[in-house]
Structure 1
Amino acid sequence: MLRRTTVAAAALLAAGALLLSACSGGAAPSPTATAGTPDPDATVAIRLVAEPGNLDIRETAGAALDQILVDNVYQGLVSRTPDQKIVDTLASSHTVSDDDLTYTFVVREGVTFADGQALTPQDVVWSLQQVKDNASYRDSARLANVASIVANGQEVVVTLSAPDRTFLWNLTGRAGLVLKEGDTIDRKTAANGTGPFVLADWKQGDSITLQRNDVYWGEKAKVKEVVLDYVPDTQAALSGALAGEFDVVTGFDATLKDQIEANGDFALVLGKSTDKGTLAMNSTKGPLADKRVRQAIRQAIDKKSIVEALGAGQTLYGPIPELDPGYADLESTAPFDPDAAKKLLADAGAEDITLTLTIPSWYGTTVSQILVSNLNDVGITLKVNQVEFPTWVKDVYLNKDYELSFVLHAEARDFENWANPDYYFTYDDPKVQQLYASYTAETDDSAAIKLLEDAAKLVAEDQAADWLYNGASVVAVGTDVTGFPTVNTNERMNLADLAKSK
C-alpha cells in the first residue's frame, strides 16, 4: 500500500478523559494474521479518529494521548497486556510484602531515554513523587495511598499507608510513567521516553509520526516509521484506505466490512474492548433529578437495536464492562419496556418533556437517531446538540452544563468515576463511595470483586446513567501487516510488534 498523500478531512482534538514482555519492553499486542517477510524499512500509515490537543501526558486528559504515547514512547515500571495482565517493563522484577504495603521494584539496567540520557532509579522516584504531589497531573489521586518512595541502589521501594489493590494496576497507566528528572523539553509539543518509538514529527491537524528508537533497550521495533493520520470522517477513511493511503484503519464502522474488504487488501478484525457507550444524565436539576425519569429513559432505549445498527459490540446495562473486574449482567435494573417507561413518566408528572442531548460531532448520527426515536415513543422529545469537542469539554466535562450527554468511555477499570462526586457524571452516593474504598483496601480477591459488583449494582439501580453498549475494537488491517493489536485499541495501541511485509 502507498503512503498516505492527502486526506481532506479536518482533525479533532483529543477525547478528553474518555474516548485500550520483558524482552520486548512492555505489554505484547494481540497479533493480527501472518503476512510475508517483514520489511525493517517499512512505513505503516494508521488512521486514527481523535487528535490530541497537545502531547503533555501528565496534564492533558484524553484517551487519544494514551493510545499513541503509552507503551510506544513512554513506559512505566510495569505495563499491561491487552487481556489486562500486569507485566514488568522498566522494572526487571517486583515483589510485594506479605502485608501488601511495600512494593519493591528492581529497575532495569542499560535503559536510556530517546535523547540518550540514562534511566536511573532516581528518575523513577522523581516521576512518581511528581505525580503524587501535583493534583493537576492526570491520575494524581491514584497515588493517594503512597506514603514514601525511595531508591535503594537499583531498587525503588514504594510504601503504602494502607493496602490498595489498584496500586499496581494504576502504575500501568499515566500515574506510573517514568520521565527524566530535569528534562527541559516542552511536553506539550515534544516527548522523551524510553519506549520502542520516538516522536519524530507532529503536523497539527494532520498527523503524528513515530520513528523506531535505535537506542531502545529491548527488542527494536519491526518498522522504521509509523504515521498516525487523523481522519475523523469514516467515509473519508474508507476512501483513503481503498486508495492505498492507509495500512490500518482503527475506529472503523463494522457495517462497512464488505466495502473495505472488497479488493482483498484489508481484513476487518473485531476485538473486545472496555469501551462503554455512556449516556450521562445530569441529575442535579430538572426532570432528571427524579429517579423515575432516569429509569424511564433507560427502559425506553432498545439497546439491542443500537448494537445491531453499529454492527459490533454487545449490550451493557451497568458501569462495568465484561473485560473488567466486577462485571455482572445488570439488565434487570432497567429492561427494555416502553410501557413501563410511560408509566414511570406519568407517575413522575413528566409527560411530554423535552431534553437536550449534547454529543461530540465525530460520533455521527446512528446512536442519536435511535435515542430520538426510542424516547419519542414514550413521550420525550429529544433535541440533539452536536458540538465540537472543545465545546463538549468546556460545557459538559468541566462545567457540567448539560442534561444528557453521550461519550464512549474507553478506559479500563474506571469505575472510580462513579465514586467521585466531582466527576461530570454528577453522581454522588456515599454508599457507593464507601464500597469502592472498601474494594481498594480489600486484600482478598473474591471479597474485593463482590464489593465492586455491589457498588456497580447500586449505581445501576439508582439509574445514575445509561450504558448503551459495550463497544468492540473495530480495526481494518492490511493483509501485508502483522502484529497490530486488536483488543482495546481505542485506549492503548502497543505497536512494538507491528510489521509490514515487502
Structure 2
Amino acid sequence: MVKNHHVRVYKSEENLAREGQLAHKIAVVAADPVAVSPEVVEMVINRIIDNASVAIASLNRAPIVAARAQALTHAPSSNGKGAHVFGIAERVSPEWAAWANGVAVRELDYHDTFLAADYSHPGDNIPPVLAVAQHVGASGADLVRAIATGYEIQVDLVKAICLHKHKIDHVAHLGPSAAAGIGTLLGLDVETIFQSVGQALHTTTATRQSRKGEISTWKAHAPAFAGKMAVEAVDRAMRGQTSPVPIYEGEDGVIAWMLDGPEASYEVPLPEEGEAKRAILDTYTKEHSAEYQAQAWIDLARKLHREHPETTDPANVASVVIKTSHHTHYVIGSGANDPQKYSPTASRETLDHSIPYIFTVALQDGAWHHVDSYAPQRAARPDTVELWHKVTTVEDPEWTRRYHSLDIAEKAFGGSVEITLTDGTVITDEIAVADAHPLGARPFAREQYVHKFRALAAGLVEEAEINRFLAAVERLPELGPGELDQLNIQAAPGVIDLNNAPKGLF
C-alpha cells in the first residue's frame, strides 16, 4: 500500500534526521528495484510514442530550432557515447539532448498531464531519462523502470504539494522526479539519489510569470531546463557533491519560504518498499494541442457545433458563460484578468491558455488543429473576435470540488456552458472529462497513440522510418544494452535545415 509521509518545516536545532527528509524518502523509492507491472510497461510505451508524436510535429518551430542549435554545439561528453536529438542523426552531450528534446516535447502543449493539488506534464520526465539512457548504453528494461520512477515521484508530489497558489512554476516537481528517474536508471545508491534530488529541486524553483500575461516561448523551455538541471545534478552527486539539507523541510528551505510557510503540513504518498510504481496509470494524454483544462471544452464545443450551428454566428449570440473549476476560471479563463486572453494578436502560447478563445474557435470550426487553430489569420477573423468577446467564465464550487476530488471516478476537468441567444433562447450543456480521458467517450489506447503519431509525423517522416520506430518502441522491454538509439526518429530529407538556425554564444 502507498504510505502517506507527514512533511513539515523543522527549525535547524531540531536536526531532522536524513531518513526523515522527503528527498531521502524519494531516493529510497527510486532505489527500490521493484518489478514493473505489464500494464505500466504498456503505458510507458504509449507515452514514448506520444512524446515522439508532438516532438516531430514541432521540429521546425522556432523554440526547437534554437534549442537544437544550442545542443549541437555540445559534442558527446566522456564516459558515454552521447544522446540523440529528435529528427537528426547527430549525437550531443546528454544534458543538451535532454534540453533540445524537452523543448520539442513541450512546445505544442500536446502530451500527457496529471492534475491534483498542482499541475504537471509527467511526460517531461522522458527526455532527460532517455538521454542519459542512450549515453550510458542502458537497456529497454532499464529505461522502463526509470520512467516508471519519474512518473511515480512527480505524480505523488503533485497529489500532495501545491505550487501554483504560491506562484511557483510546476517544474519544481519535475526536477526531483527526473533526478529520481535517472537514479533508478543508473542503479545509484540512496545517498547519491538523495543528493541529486535536493540539487535538482534547489535549481528548478521559479515563478509562474512564465504562464501569466503575454506567455512567451520560455513556457516550452521551462521543463527542458528542469530536465537538464536534473541530469547535471545527478552528475554532480555522482562526483560526491552535496545539496542543501533539508531542502524541503529546512527553516530556510523551499516549503518555508516558497510554499506554505513555517507552519506548513503535507501528507505525501509514496510507495512502500517492494510496492510497484503505478502512478503513470493515473495520468492522461491530450487529443488536442491546448492546455489540459481546454480538452473537454474543445470536445463540448465540437458537439455544440453539430447540434446547434446557430451558436457559431455572433449575430445570434448574446452571451456565453462557462461555469467551471477555480483553476480553469482563474488560470485560463476570464478570471485571470489578462487582456491578452482576448487579444487577436496574442502569442500562440497565450491563446492555448485562453478558454474563451479555444471554445470560440472549436465552436465555429467544429474541429481543432495544432497549427491552423492558432494561426494569426484565424485568431483575427472578425466574426471570431466578436463571438470570442462574448465568452466569459465563472467559478462553480461543485466543479472546483470535483476537480480536486481524489476519487478518479468523480474527478472532473470540465463544467457547464450556458449560451444565451439574441432571441432569448438559452442552450445549456456540460462535460466532465475529455473524450480521450480514461473515463471519457473515446479513451486513448495504443491504437489512438499510434494514430496520433502517424498523423503528426505525416509529411515530416518517411513511412519506412515511421514503421521502424513503432516496431522498435513496441518491443521496448526486449531492447538490449545500447539499443535505445532505435528510439530516435529521423526526419525525412529536406525537412530540417541545420544551417538555418539562429546564432548565439556557443
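Computed from the coordinates by the stated procedures, all read-outs in this text should not be read as laboratory data. Since the structure is predicted, the reported quantities are computational estimates derived from the model, not experimental observations. Cβ atoms are built from the backbone, for glycine too; each structure is taken alone.
Looking at structures 1, 2, which one was FRET efficiency 1/(1 + (r/R0)^6) of positions 168 and 432 (r between Cβ atoms, R0 = 25 Å, to 0.05) calculated from, given that it came out as 0.60?
Working: 1: 0.60; 2: 0.30.
The read-out comes from structure 1.
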Report summary line: One of 1, 2 was used to calculate Cα extents along the principal axes in Å, for residues 280-423 alone, yielding 37, 33, 31; that structure is 1
Query - Structure (1, 2) behind the derived value 16.1 of mean count of other Cβ atoms within 10 Å over residues 152-159 - result: 1
Query - Structure (1, 2) behind the derived value -6500 of helix-only ellipticity at 222 nm (-39500 (n - 2.57) for each DSSP H run of 4 or more, over all residues; to 500) - result: 1
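I have 1.0 for distance in nm of label points 7 Å out along Cα→Cβ at positions 64 and 392, calculated from one of the structures 1, 2. Which structure is it?
Here the read-out was taken from 1.
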